[in-house]
1. Identify the structure, out of 1, 2, from whose coordinates FRET efficiency 1/(1 + (r/R0)^6) of positions 305 and 425 (r between Cβ atoms, R0 = 25 Å, to 0.05) was calculated to give 0.90.
2. Which one of 1, 2 has Rg and Dmax of the Cα atoms in Å, as calculated from the coordinates, equal to 23.6, 100?
3. Of structures 1, 2, which gives 0.65 when FRET efficiency 1/(1 + (r/R0)^6) of positions 129 and 185 (r between Cβ atoms, R0 = 35 Å, to 0.05) is computed from the coordinates?
4. To which of 1, 2 does the computed value 0.60 (FRET efficiency 1/(1 + (r/R0)^6) of positions 241 and 409 (r between Cβ atoms, R0 = 41 Å, to 0.05)) belong?
5. Check the numbers for distance in nm of label points 7 Å out along Cα→Cβ at positions 113 and 401 across 1, 2 and tell me which is largest.
Structure 1
Amino acid sequence: MKINIVCSLFLICLVFHSCKEKASQVNKSSDSSPNIILINIDDLGWKDLGFQGSDYYETPNLDALSQKGMVFTNGYAGAANCAPSRAVLMTGKWAQRHGIYTVLNSDRGKSKDRKLIPIKNTITLADEFTVIPQLLQKNGYKTCHAGKWHLTDNPLKKGFDVNIGGSHAGHPRSYYPPYKNVDLEAEDGKRLTDLVMDKAIEFVTNTKAPFFLNYSPYAVHTPIQPVKELVGKYEGKSSKIGQNNAEYASMVENMDANVGRLMLALKEAGKLENTFIVFTSDNGGLYGITKQKPLRAGKGSYYEGGIRVPFFFVWKGEIKEQTTSNESISNIDLFPTILKVANIKLPKEEILDGENLVPILKSEITSLDRPLYWHFPIYLQAYNAKDNENRDAKFRTRPGSVVRYGKWKLHHYFEEDVLELYDLDSDIGEENNLATTNPEQAEILFKMLNNWRKITNAPVPTTLNPEYKGGE
């Protein structure tokens, strides 16, 4: 009798321990967990791809890949330039949460042209912020960063097992060796983008599933250094939307070819079908290098040309092929989306500002019915004062905030406390400001914007700059 009781107690303990162990492993990845590849191109414009409507750049690999999943026509970056956009993506938090608004200083441009003292910029992402690879790594994923990182000095301290050329550098000094500020050993004449992809392919083919690859080539950011053997095909080629830079076009084609190499390597390794793929850009194209007609302006501006970007998702068997969504999404949504795909629960202490996109990707719903916001309380000088589509020729943008909700988009600029309202359904080029003719709609969005800034403690500059010279 005593033996039976002891045996029963032992079995109960054994079952309890087994259940407890299984419960603790719910968030752990398994060999069947999907691989995840995030492709985040640098400075690639909304119309810099064939499937997006370019009649100049040639991108056959991405055109084909986009047809394997869902393309978003209203995809956005979380900011109009690289460092804040990448911080928004990796943290899943609005810019005012982490304080990264731009690269380097916030008082860009001439002091005499700046009416306000801008909010101080944060250059390095603070250790307190959790980023996507950290949670994936903790839950069994092998993680690799390839290319541009830009948020801290060392990606290996932010959840990556492997780092291929990532640092605080925002762009290479040269795409050909010696790369100088990119710490990779180079073969003679080896283009940086090709070398980064060589090493990324080595990671995905040699790593047992599951893995996370953050592929962010320094391309197609400046310096504009062409792939010489590709330039000739673009010289003299015509475009109806003003794209005519043959050297930049060769960089776009090289980027596309490298993505094609990655897809082929995955297919040959038998890993493509169990891989969740995201493709996007960190901000709009650099106006003066490429144009995004009918979108207005480019990188650094909060008009559509600066923040609307290519965006698509591929996931065999989960996302229907050749589908399109008009829902407005942002790279702020990638953190919760990737966690859902990986079946990882968000720690209770973490708060994300984005939304999980999986229900839309699986066509379970068609809309999130929520606004998107941007906050930029600083200055960013013009790239080319003689050729721009900004509010004025001196700055790509002055301090302000923006909200998009449905078809409506409202800009609020702080210097003069002025509003601009646009109906993007009928005026995607943001040419016709409706703030005075439709004050009711402007007021609705302005209240939403003010409430958001209050909830998120978004700093608004109010101190006048004593060196400001007005209209001089």
Structure 2
Amino acid sequence: MFRQGFIGLLTFCVLVSCSEKEPVKKTNIVLINIDDMGWRDVGFMGSEFYHTPNIDALAKMGMYFTNGYATAANCAPSRASLLTGLWPTRHQIYTVGSSERGNSKDRKLIPVKNTTILSKTHIVIPKILQENGYSTCHAGKWHLSEDPLEYGFDRNIGGGRAGHPQSYYPPYKNIQLKNEGKEYLTDLIMKNTLNFIDTVQNPFFLYYSPYAVHTPIQAIDSLIPKYNNKRPSNGQGNIPYATMIENLDRNIGDLVVSLKNRELLDNTLIIFTSDNGGLYGITKQPPLRAGKGSYYEGGIREPFVFVFGDRIRPNSKKDIPITNLDIFPTIMDFAGIQNEDLILDGTSLRPILEEKTMEIERPLFWHFPIYLEAYNVHDNQNRDSLFRTRPGSVVRYGNWKLHYYFEDGGIELYDVNSDLGETDNLVEDRPEKVAELLNLLEAWWQETDAPIPSTVNPDYRVLSEAKMVD
């Protein structure tokens, strides 16, 4: 009896020991979405003027993509797509404010009406993570409604309806964030963000979305001497903007250090990108054409980095075209969350990041059925001098990229592998490729119920000074 009792006790102890094993830790997630940072505004993408040692170090910790895209060329639609995982044709946010941008007499068509508030009917990243036990924090620019707390965030640091601060120096006026000194807004947001990192106990999702480096371009005075004798390089030479980038870089370094200090870094998926291209004239992205607001590469191609301990090979690079639509399904995949009701337009990049597959074959689309006026008619690389873009759609498939314009049926076709600057329009040379991409685009319009503007604007007058450059 003693022997049987001992064996029973031993079996019980083994079972208890097994049942008390530590559960698998949930993946922490840090999503960094910079405002208006261009594709080459960081050192690891080739900038020789801006100083970004911490961001460059982050890129070396994981995998970066040379063909990473935003879903739109300006902030509100890009951010809405990132958070919902949906094409703009589904959430119908196409720009900031009114779609009737620019002078009415220069607009041939009546643009599609714009949506300015993200509907709460859409499932967003923070909401689904919150429902799965994550502590969620928004830090910085929100811009999609009055209050990010209504979309699944437990904590809000400085986010609201504003798309940019009236000033980066106090009083910030339109940014509601308590300030006890003379702190630069980017520094103050990070100070509060680090408090969240230092105190959070649950698995967490941090959406770090600083207002920088959006206008107003306001220098960090202590950094100016560093750049006074530095020679401009490849269209980059704006000193106040350079100080904003360096200040932002330091803050991102502080964030990584905080994760290390709490021994959270190895179990944290970090994603770094920007919401749209750099503001042309303030910064340039050669050889990319144009900048923010344009659907040439300079307006939509972004720096893109993924870091996750040893699960993503350090210092690795991919040329596969990806989009910020892929962020939502990638986060769900690494977080181990399945939701049969969730319909997303992107693709999980986990197989690419873990190098289990080498490519994703699919077309990427952009749709902009409205107008966005030029901010400098004398210095731009747009299709014409009056607008950064006129109503149209774009498709990229493989190395080929086609632009289609609704006003006149204009088409541009580029091989962006050999012609990254989109200077050689191959419409006449490759009619079969034009037909293939137009078929893809038309099928996508139908699939997503894309609104196509067609009503002629009665105020329109043809202007010869709208210089065409295609």
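1. Details: 1: 0.90; 2: 0.15.
Computing FRET efficiency 1/(1 + (r/R0)^6) of positions 305 and 425 (r between Cβ atoms, R0 = 25 Å, to 0.05) on every structure in 1, 2 gives 0.90 only for 1.
2. This value belongs to structure 1.
3. Values: 1: 0.65; 2: 0.85.
Here the read-out was taken from 1.
4. Values: 1: 1.00; 2: 0.60.
Structure 2 accounts for this read-out.
5. Details: 1: 2.6; 2: 3.3.
Between 1, 2, the highest calculated value is found for 2.
Every number in this text was worked out from the coordinates using simple rules, so none of it is lab data. Here the structure is a predicted model, which is why all the values come from computation and not from measurement. Cβ atoms are built from the backbone, for glycine too; each structure is taken alone.
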